[in-house]
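FYI, it's all coordinate maths here, none of it is from the lab. Keep in mind it's a predicted model, so treat the numbers as computed, not measured.
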Structure I
Amino acid sequence: MPHPIESTRRRVTPRVPRAEPIPLVIQRLGRVEYEPTWRAMQAFTAGRTAETPDEIWLVEHPPVFTLGQAGKREHLLRDIGIPMVPIDRGGQVTYHGPGQVVAYLLVDLKRRGYGVKELVRRMEQAVIDLLAEYGVEAERLTGAPGVYVKGAKIAALGLRIRGGCSYHGLALNVDMDLAPFSAINPCGHEGMAVTQMRDLGIPLTPGEAGGALLAHLRRLL
């Protein structure tokens, strides 16, 4: 007959220690010139160690076209007085300007355990989930990274990976002058339409949209 104390003893399931969350630092840098920001991303990535926390830099830029490292200049259709900066991300030409939220993801992918394709998927999903909160259905298009609403591009993506770490990121059109996009083939696609949150009836300022985007990025990274 079992001992009465032993018969009432509860089985205890050993606790598995929970992994500590990977540190993530948020930098809200405001409106900053493009090229110094890009150079700062390069320097941050070159100098980071295995212990360096990941960072997201949230910015706006004055008007600028950027051209990816394999980009073709013929996708700039005409000169409208906006500077063109050749850079080291993937992709073709895109436009940055006031009223657009840009999130730069400086992420150690080796530490997070996934690759660049998964990072792109998670970035796109952050935008899709944000728009869904306001009843806007967004989607991906095969062969054209980014986020689209009824075929019009609302968010562009471009990354560079160095030593297993990413920089550059995504640009979300919030409340901006879209006219400069007509001077380029956006991301190398002739005749591609672009849209923004304001024109979809989403009444957020760039600051508010940036905060909402950060919440989804933090959840998904």
Structure II
Amino acid sequence: MKIKTKTEALNIVETSYLASLSSLLWVALYYLPIGGALLRLILPLPMILLHLRRGTQIALEGLLIQFLLLFIIMGPVRGTLFLFPYGFLAFWLGWCWFKEKSWKLSLIGGVVIGTLGFFLRVIALSTLVGDNLWVLITRASYGLIEKFIGLFNLPLYPSIVSIQLVAILLIIFQEIVYVLTVHVFAYSLFPRFKLTIPDPPRLLNFLVNFNN
């Protein structure tokens, strides 16, 4: 393939570099025993940055390159897991900010993608390890309910349905915190790359001001 313009060259270089960086972050997140919270926070940022700088088509190409890299390096299961939710979340947030959509839309869509991705990861990892990981999540949910009941000395006995419901609500709450943190972090970081994302709603201004 003959490169004719500077823009084409930059598209190739930035796509390769940012896809490789994002892949490296995923490998580090998967295998390193420390730094998981920070790696999870910055993992979507390279592909979001690519989307904002080069547009939707190049972002799709970058996502495909990252998928192929991880598929080869880590295998079909572990290599594909980055898509759920980090790959799709990065593309969604990049698209929303590239199109200057509101935080409300990007947050809601991001939480939905993150929640669905969590359940897909549980299914995939349960198949991989040969054990039902959802049981561990429900046990943690039961432990939380039990502590709450004991703290307030309530005459309640949690049912299976309530335990499952609390587990799901905890997962959704976790995704809300994660996606919102990515928004705040990106809002403070991207102006240094001469890129901007839409301003947050007034209700969330205190988070941005606190971060600054």
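171 is what came out when volume of the Cα convex hull per residue in Å³ was calculated for one structure; which of I, II is it? This figure was derived from I. Among candidates I, II, the computation of helix-only ellipticity at 222 nm (-39500 (n - 2.57) for each DSSP H run of 4 or more, over all residues; to 500) that gave -26000 used structure II.
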